[in-house]
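Where a number appears in this text, it was derived from the coordinates with a stated rule and is not lab data. What you are looking at is a predicted structure, and each value in this text was computed from that prediction instead of being measured. Cβ atoms are built from the backbone, for glycine too; each structure is taken alone.
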Structure P
Amino acid sequence: MIIALITGLVISSSLFGIMQISSDSDSENDDDLLTDEIRANMKPAEILQAFKDGNQRFTEGNLRRRKFVKEVSATSEKQTPYAIVHSCIDSRVPVETIFDARIGEIFSTRLAGNVINSDVLGGMEFATSLSGAKLILVMGHTRCGAVKGAADSAEFGHLTALVNKIKVAEGEAKSSFNGDADPNNYAYVDHLAKEYVKLAINQIRKESPVLKELEEKEAILIAGGMYNIGTGKVDFFEV
């Protein structure tokens, strides 16, 4: 990667083209900083579209001008996130970056294989019911090690219990996959990852009456996504 520093402007070449990230500037307005009023006027579907737009900017290497000092200052006493993303711990899946999100816009929970448990559900209930977020995005990714471990029936310490949560999706994944359902076939592993995201979304609805009621009232939207670590693109879907 080639990085050039030009009077505070950082221009870096990346896999996704020329990515420009600018530093704070007093001449920039703050119209795109998230506020209570902006969030209150946004519908869950509009927030999902904002995620799609942000990911498109990321893949095109056209990120918004960052205002780190202003972002920190604006969120120093309160936060107004409009979404919560539950994703994998994989180091290649930097959630805020791939959605071109500012500080304070996204609640983020991360667990290997983006598995769901009661702690994750508690975080989602806090983010939505108590803190006002309107979108829950469960996001898997391609070439996921935890999902590969589930396909391999891996057994190793506490990881065994974790991958067994993902294995629950294996039956549907094998029956719906058009090809060789082999753990060494990453097309199948990626298919299993997506099927687990679908299962996780249904698990959220089943195990959290709080979130199910919010969704039925259309106060929140629960959606799924698959992040491609080779292209940077997120494919969104609803279940």
Structure Q
Amino acid sequence: MSKLITALSVLTFAFTVFTNDVAQAAKADGKQLTPHQIIGQLRARITSIGQGKAKPADFKIATTAALDGLHAFIAKGDNLELLTIKDEWGKTPLNLAAYMGYSEILAELLAHPSAKLTLNEPDDTGISPWTYANFAPRQSAFACNPKILLSPFSWATLHMNQPYYTQLNSYPKVRKQLEDAGATHDMAKAKQMWHKICKFQSNETRDAVTQSLDLQQSAIIAGGQALKTFLDKLQGR
């Protein structure tokens, strides 16, 4: 068991180092980080923090660093089209921030007129920022696609991220921010999209989502239960 935990920590550490090295290389070349890169670096830092005894203050420091980077990018005024451009998965920075559940980053993007224009912009899978906020994907992934539990690299990094989401209650904040900003929302359609995307969910999860009045709440609960069941089994409980 201890060997497994050590191996998972090594995998997570390697991912974090790689992501930070990419960011540092960009700085060394005199290149300012793009909004997508800033969000990616924040994800790596949150994963790293989650390996230890994570505290809200630790996440605050990481988030503040990301906000400083985003402020600097916007203040410089160059390449502001990168606030609306899509990455290789079709996600704008705003869509990605909603997907990741980064409410402070989302607030900064919503405050910029050009970024706010992408408020309802879906990614290549057809999912909008508001729908992602309801999916709470970084918490619900274990229930949406239980097959990720077969890959240590996939589930370990997500597991390391859980303290951020449970301590900061980020996805409910993100959904409210989007709704306050005027995002189009339809719970019935969000549920339909969930069932379309989550092809490998259990029958129990499917029924819970279908019957629930709040997809977000059901998704978060299902994800937490799926992870707990897996970890209990892994530890022989």
Structure R
Amino acid sequence: MSAQIDVHMKLPQPPLLLITDRTLARRPLFEVVTMALAGGCRWIMVREKDLSPPKLTSLVKMIITATQPYAATVSVNGNLAVAAACRINAIHLPQGQSVAAARQQLGADGWIGVSAHSLAEAQCAATDGADYVTLSPIFPTQSKPGYGPALGLDELRRVAATLPIPVVALGGITPDSIAPCYSAGAAGAAVMGAVMQAANPQVVLRRLIERWAEVGNREAASSQSSMSF
């Protein structure tokens, strides 16, 4: 069973969400996941929409087993039945799926995320009771085609400032682009292609976490310096 999440905490820490896609992966998916965990990943969303429920259930259980030594959180994209079969309390919903239905199954302690591609969709998710949203695509990306042009940092900043729940930046996230997302108000970042396609997922994951922490430390130091005057 994956780590249970207190819905009152903002996000798993570090707030870097790894989204799986075995069709993109340069290595076997389980190997990518284990290397990412070794690199510091503590939050994984299994997003393998083409798998049958039995195969998806088997994959999720295997990933849960790999995460247990790290107390990492595992969520499933869109499939409440698989989440129930795997006894996990975290689900990520695409647009069109009911937050209320997910909440009814998972209960008050469930952790529910929703994919959003605009301020309006993000606001609806928050109103419906989601615990966080992913906002995408922030930057141009080949991993999530079909969602229109990149929203950009200004839109991320607007959505993050408006919503009462955490906003996780998604789309084109790399070690070079993750820091501006923090500065724009994102509570976390989600990554798919940069890790799935990496020659060394462990190194890339570690760099992502380090860049996120670096900008956080700089901004915290700057804030404390300003308060001292």
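A few points about this structure:
- Comparison of P, Q, R - label where distance in nm of label points 7 Å out along Cα→Cβ at positions 55 and 103 is highest: R
- Label whose coordinates, when P(r) over Cα pairs in 10 Å bins from 0, in percent is calculated, return 7, 30, 33, 21, 8, 1 (choices P, Q, R): P
- Value 13.7, 42, calculated as Rg and Dmax of the Cα atoms in Å, for residues 95-190 alone, assigned to which of P, Q, R: Q
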